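Below you'll find a set of structures to go through.
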Structure I
Amino acid sequence: MDESEFAALAEQALSRIEAALEETGVDADVELKPGGVIEIEYADGSKMIINRHAAAREIWVAARSGGFHFRWDAGAWRDTRDGTELFAALSKLVSAQSGQPVRLKP
């Protein structure tokens, strides 16, 4: 994948993540910042950061439970360690950090 293809796929994913979070009604402030960064601040003051990492051509997630890297593979963003799809992983991470059941739809 070249840099422009990565940028397009990552931007599309980040926009969809932002919209999916807004649709859930989770108790958090969600902000898509310039440069491909989503910052989520939860009611308890904790944060989650989701951003594109152009050099590695990955989407990175920093959550209270740890850091996760997702790479484009066979038509989906997949965790580089266990292959979990991005939206499935985010559903679990957001649920755990917010204390609310959340299911994000790609």
Structure II
Amino acid sequence: MENDLAQAVQGLVVSQAKMQEQITTLFKQQTEIKELTKTVQSLAMSIEKQAMSLRSTEDKLDTVRTDVDEMKAKPAKKWDSVQSILLSVVLTAVATYLLTRLGL
């Protein structure tokens, strides 16, 4: 009977040691999970900051694009004005010439 009791106690000791090892492993895993969670949160915040920065850059790029389009349009407007003026000058000269030939 003593032998059976000793074996039972030995079995409990072994079981307790296994449970203690499992508990220690679980605590280590819990610590690792907490660290991983902090890292993921930090990464999410960093991504959000980058997204905000990207939005700001896109807004600035749109403004620059609008300014460039306006600058491109200015020479075309000037050329259109020059053409109108030249056409007016030529038509005025022709009309003046014809009126002078007719004696008016």
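Only the coordinates and a few stated rules stand behind these numbers; no lab work does. For clarity, every value in this text was computed on a predicted model and none was experimentally measured. Cβ atoms are built from the backbone, for glycine too; each structure is taken alone.
Computing mean count of other Cβ atoms within 10 Å over residues 15-22 gives 16.9 for which of I, II? Matching structure: I.
Taking FRET efficiency 1/(1 + (r/R0)^6) of positions 55 and 95 (r between Cβ atoms, R0 = 30 Å, to 0.05) for each of I, II, which is largest? Mind dumping the intermediate values first?
Details: I: 0.50; II: 0.00.
The maximum falls on structure I.
Once mean count of other Cβ atoms within 10 Å over residues 7-14 is computed for every structure in I, II, the highest value turns out to be that of I.
Suppose Cα extents along the principal axes in Å works out to 39, 29, 22; of I, II, which structure was it derived from? Mind showing how you got there, number by number?
Working: I: 39, 29, 22; II: 150, 16, 11.
It was calculated from structure I.
Hey, helix-only ellipticity at 222 nm (-39500 (n - 2.57) for each DSSP H run of 4 or more, over all residues; to 500) derived from one of I, II reads -11000; which structure? So the calculation was done on I. Tell me which structure, out of I, II, gives 8.5 once distance in nm of label points 7 Å out along Cα→Cβ at positions 31 and 87 is calculated. So the calculation was done on II. Structures compared: I, II; top value of distance in nm of label points 7 Å out along Cα→Cβ at positions 23 and 71, i.e. the largest, recorded for II. Across the set I, II, FRET efficiency 1/(1 + (r/R0)^6) of positions 47 and 63 (r between Cβ atoms, R0 = 25 Å, to 0.05) reaches its highest value in structure I.
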